[in-house]
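What follows is a set of structures for review.
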Structure I
Amino acid sequence: MPHILSFCDYLSHQKRYSPHTITAYKKDLEQFKQFLLTNFELENLKEANSSIIRSWIVQLIEDGVSTRSINRKISTLKSFYKYLLKNKEIEVSPLLKVVTPKTSTRLPVFVGENEMSKLFSEIEYENNFEGIRNKLILELLYSTGIRLTELVNLKLSSIDNSNSTIKVIGKRNKERIIPFGKNLNESIFNYLIERQKITPSENNLFLTKVGKNIYPKLVYRIVNHYLSIITTVSKKSPHVLRHTFATHMLNNGADLNSIKEILGHANLSATQVYTHNTIEKLKNIHKQAHPKA
């Protein structure tokens, strides 16, 4: 356990990972530690070898754990043993001879442009604080592609109305500036007027009706409610609006690097997944339009 705690402390203070990510890493390591104890009577993670790790992978597969989740757990182990190597706690990583299972590429779920148009032109939002706030949340997620946690943590100072930009603190505390259009600027202005009426006690941009900071579960419920009215897509979450933003930008001519910067992706490969949606769209157009398709 001391190694796990010191590793989590390293992730927090030196790598500046989010609390959510650190919790996931800790959970993976504790699960692997329990596997070592139960199956091999080993208490120290330093004693694990590649054969033991492969056995753990086999057990995870037999337990029905998804390939994506297994690869995340392996990624956790790689980071952990890299940390031990760095601190000269071990001489070689047991992950060197471990091959990760292949994952199938899942296309990001997104909402169509016509449906998104209905969301802002046909749905009637209540003419009060909550109605104006809810519409702004939807507009902001769709117009900027920011993550749920990034939206929840926005401050009043994050908005620059004069330059129509928003300052976002993303993963690993990386800051980025995202531009937005005239319509969103007006919506923010209208929301701020209503926000002043509830005597806010917090500095966060988005609040509950009693003036407290908004929280992720509430944002999820808001998004899910309104998307359920206009679309039948399988998922109706804030992240779907992020996928929708990226897909629509790409379909309308934005270059991949620009989308990468706006989304705050560390690598272009993370952004390239949206090109699959564009390819699927072209296939459908070809199928409908070509006489021999």
Structure II
Amino acid sequence: MIPLHKLAQLPRPQRLRKIAKTFAGAELRLFAGNFVVNKELAYLTDTLQLLTGDDAFPSAARQSLSAALICLQTAPDDAASIRRAINTVRHILLTATGRQTADWDFIDAGGDLDPLKRRPFPGMRVYLEDIRSPFNVGAMFRAAESFGVEKLYLSPLCADPNHPRAKRTAMGCTDILPWERLAVESTGLPLQFPQALSTTPVFALETGGINIARFPFPKQAVMIVGSEELGVSPQALVAADASLGRLSIPTYGAKGSLNASVAFGIALQAWAAACTEA
């Protein structure tokens, strides 16, 4: 730990970076159960007092720093509140040092999920068609695992679930949720919908379909989710229209559309609820 008088003498950008690392390390130790309360809390409190006297912080940030300081001083036995206070300070410092907060700045439980604790709905499967963003793929794996998807199928052009960004966003779900990358058969252009899914009831998450509030969710089917830019392909829509049709989520804002992983989560929650009630 850097003595406070030396910390105070550092140029402000360097001082804030040093303090940010200090709070990040403290949060990691608190999360892992290695936090030495008496020793570390006293140092963090003194360091935070140094920050609250920094008038260069915006008003809202100063108020949050002051609230965090009160928490550290008054709730030494409340680990959850202490972590929230430390986390708040850390993210304020990230912003102050010019860093854009990203998912890798978050400290949270990741892998080591127990596959035996999974309770999937048999026959509830999904086909991710050309999802380009590893972040979206990871988020979709996490939502799929949470809402009981039995298996995910990926198109050849779908982002890799083993990409570091996908795995970070999936929080361990890529390791316990069964998935398979399918080949798309073609004798030329256009590419055809995978034959492996052609004998299965399918429906597409796409605009122009049945309102999610009225959609007759089946117990067993494959839901097709298309790319962020282009949506479900014409070939997959043909397969869906010939089977169970299209599921649509009504929106009410100026944008009129949702992020692919957000729409996916909404659709899965409704499907899981229907499976639970059936």
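With FRET efficiency 1/(1 + (r/R0)^6) of positions 162 and 250 (r between Cβ atoms, R0 = 25 Å, to 0.05) derived from the coordinates and found to be 0.10, which of I, II does the value describe?
Checking each candidate, the match is II.
For the read-out Cα extents along the principal axes in Å, a value of 64, 63, 31 was computed from one structure; give its label from I, II. Please list the in-between numbers first.
Values: I: 64, 63, 31; II: 72, 38, 35.
Computed on structure I.
Where is distance in nm of label points 7 Å out along Cα→Cβ at positions 66 and 258 largest, in which of I, II?
Comparing I, II by distance in nm of label points 7 Å out along Cα→Cβ at positions 66 and 258, the maximum is at II.
With helix-only ellipticity at 222 nm (-39500 (n - 2.57) for each DSSP H run of 4 or more, over all residues; to 500) derived from the coordinates and found to be -14500, which of I, II does the value describe?
II
For the read-out distance in nm of label points 7 Å out along Cα→Cβ at positions 98 and 178, a value of 5.1 was computed from one structure; give its label from I, II. Mind showing how you got there, number by number?
Numbers: I: 3.4; II: 5.1.
The read-out comes from structure II.
Values quoted throughout were computed directly from the atomic coordinates according to the rules given, and no laboratory measurement underlies them. Since we're looking at a predicted model, the values are computed, not measured. Cβ atoms are built from the backbone, for glycine too; each structure is taken alone.
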